[in-house]
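Undergrad: Read through the structures below before going on.
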Structure 1
Amino acid sequence: MGQAYSNWFVRARLKTRQLLLLAAMEEEGNVRRAADVLGMTQPAASRLLKELEDVLEVRLFDRTPHGMQATLYGEVMIRHARMVLSNLNKAQEEIAALRAGLVGQVRLGVIAAAAARMVPLAIGRVKAAYPQLQIWLQVETSDVMLPLVAQGQLDIMIGRVLEQHGQLQHAVHYAPIADEPLCVVVRPGHPLEEASDLTLRGIVDAEWVLHPPGSVLRHRIDMAFAELGLNAPQNVVNTNNFLAISSLLLQSDMLAVVPDEVARQYERFGTLKRLAIDLPCRMDTFGIITRGTPSLSPAETVVLQALRDAAAEVYGVPAEAPFA
């Protein structure tokens, strides 16, 4: 018998319902609710779980006062179960795409800077060519999105792989695009709008709306002040939601720090203004991130190429070489 047919899951007659049960257990927190979600009885769900634990010879969940908690072994199995289920969904989408031209869906996660120009440019071109292709767009920070890529819940991500991501770095493929300059923005008509001699020392005591403490962007800002011997701004509203940031700026004399690409886009429409001050900090290089396994559906391949072309146009990145 070939190696492909002698793996443990073949010998154990691993069932798709066991994989579904693992995912449901993580989400629901106990066997009864997981069984209800899957339309099976609690004894049947318990039996499936026990069969899997017996084959693996480990306990996958511990019973706690707050419900069933995955053990370290359980976390591993849940992660791989989600990837298998995601790949099965992709198989169906790929078959449907081949039968009906190009349809299906692509789940795309992007950081704010890429959401300003690059990603809308790419999406516009994809939708013009393939109107039935559905794109789910999530704008978030890299630390939130990268685990979703590794688990198969996002197909493509525009963002960063940072040191704190640990083993996730090895579960994804990263192709760099550009770094991310930062700038200070205010509402049009702000008292500092026309000032030409601004320094960080002169605006440290202003009202600010900044990304929350613990975020990479906030750390860079705080360090920029610290390098001048200054305490970080104290009069601060903390949020990373750009709708909230822009609304606060428009209703007050607050200052904010945003990616320069985002500021340029809003300045183009007259809703925000960049102050004439050079920030001595910037965000790390961001890029296109996919799962380490190169199994892209036709729809994902189309979106990925559109993103590469948009990166070349917006940031001057060669369209092919960095993504080989």
Structure 2
Amino acid sequence: FVRNFILLGLSNILSLKILFFLLFSLMYMLILSGNLLLILMVRLHYQLQTPMYFFLSNLSFIDICFCSTVVPKMLANTISRNQSISLWGCASQMYFHLALGATECLILAVMAYDRYTAICKPLQYTTIMDRKLCLWLSATCWVISFFNSFILTFLTFQLPYCRSNHIGHFFCEMPPLLRLSCSDIWLNELAEYISGVFIAFGSCLLIFGSYFCIALTVLKTQSTKERQKAFSTCAFHISVVSFYYGTVMFMHLRPRSSYSAEQDRIVSILYTVIIPLLKPIIYSIRNKDIKGSVKKTFCVRTLKSLNNIF
């Protein structure tokens, strides 16, 4: 029965530790700056205060918190000799990681529904996606996810951990932690599968169903240019969604016999660091409204600074 755990991290080789520290520090700063910039643009510019950008700023806030539950501790453990984490620290990290990951799944599904309404029902869009519904959908996603995470975390830390306190991972994730328990974990596995099917797989089906309806509507339009633009945007969004849901479902819905510590670490890096780094690029750089708002903001700031100087 352990009181703390040892996170084995990404590597024991000193040169690789330094490389990982520098690389992930840079990526973490880019994630923070990219997502904070997007949130700031939505708050500052009235034309961006629409349902789509409301959910997009929700997604950016989730990504900031999601990475912050994992990356700072990982960086600290990389350069420190003490790689331990307390029982409560491990439970907190798992709780927020699971909660924020599930919230992201549900918010992505809500964003797909928003795009479906905007494209397939344009005349009813403002009536359907009013402020009240947007707030209700966002709050529901957060409440469901945090409640689901509480159940999974509670069940996980009710188990006795008497085999070892060494977690072969860089943070307290549910699958590697369950392998350290010396009791039957069938209830935990059942709860994890049910959660994964309803939240991850269910959200994924809703997203692909929405984009299928969008594709049918776009095909009916006469403009070839509009079709190419719509399909290009949808292709980029679907690629991000597929990448994220694929890694999450691979981690939590595959058979226990196929687990590999090294494989787990690679997959976890993909959906905790790489995908949050790519999402601001996919959702912002290819978006004319965001690019225009960024240029406008920096031009105004530059002019004000020049006026103050001269």
Structure 3
Amino acid sequence: MDVDDLEQLEDRLDAYLARFGDCFGRSDTRAHLTTYVRGQLSDLDAKSVEPIALQAGTPVRTLQEFLAQHRWNEDALRRRLIHIVRDEHVTANTVAIIDETSDVKKGDKTPGVQRQWCGKVGKQENCIVTVHLAATTEDFHCMVDGELFLPESWSNDRQRCAAAGIPDEMVYRPKWQIALELLDRSEGEGIVFPWLTADEGYGGKPGFLEGLASRDQKFVLEVPRTFSVWEKPPEVTEQPYRKGGRGRGRKTPRIKSGESLPRSVETVFWHGEAMKAKRWKRYRVKDGEKGPIIWEAKRVRVTLKGSDGLPGMSLWLVVARNVLDG
């Protein structure tokens, strides 16, 4: 890439950021957006406010105030981004991706910070977690929306939330519920994702799967090996049961006495008769630097153990393996 190419990229970046200009009330505030974004795209080792400001010749305090105090319309900016993705990039092959990001933080003042699982370092750590919705189509990928995960310890301490600038309407919700909210928000602006995917942190939550199904959203999700399913759905009864004919009856609806218990997907894979009867089907995924990437897969129909403990949706359990991994 030569100087002319770089200058063209700079012009294109300026033109792109100008599309968000009316989301900022003042022109001097608007200019700081370009400074910050260029810093994030630079080759700085640390991309926090101070090194970005120093590289750009901007007072550090000024850039800090832009991020923390200056008024800009976050909702309008998010909608503008969603509309750009909707109008210029979404196709019949677009996939929505739900994921989360974590950042290690010191102290206890940063909104949402506490000791919790931090994917960035792969262990429990003092950090913040944000849930994100992204879109990808062929060589295009973009973060569409995101939301802070507010732990219960924060949500129950409104004085602490107020001191950190967290509005009263932001309360604790499980991450999978935040993910559904992000999906609803984008669909409310006209984006319809043909498919959605997420890792086992979301795929392992029956409520998330049920929420996607109620929205008629097609999905392929990773699930943990302990995820509970039935190979054959058990019968459910509405009839109360009292042991010996006395006492309080068991709740209804309930699984009929004598029906099989759900099993983990790992058990279904190794010991399920239907799965063992299936033959592996081979797929050439793509050509990599070291040759073709080939996977094998097989699937069986299973019934989800719903969030109420009863048999829920009928789904395909797909098992895949990399042929080169043996």
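Laboratory data are not the source of any read-out in this text; all were calculated from the coordinates shown. What you see is a predicted model; the values in this text were computed from it and never measured.
Undergrad: Comparing relative contact order in percent (Cα under 8 Å, 6 or more apart) across structures 1, 2, 3, which is largest?
TA: 2
Undergrad: Continuing with the same structure: Rank structures 1, 2, 3 by mean projected area of the Cα convex hull in nm² and report only the one at the top, that is, the highest.
TA: Top value of mean projected area of the Cα convex hull in nm², among 1, 2, 3, belongs to structure 3.
Undergrad: As an exercise: helix-only ellipticity at 222 nm (-39500 (n - 2.57) for each DSSP H run of 4 or more, over all residues; to 500), calculated from one structure in 1, 2, 3, equals -24000. Which structure is it?
TA: Answer by label: 2.
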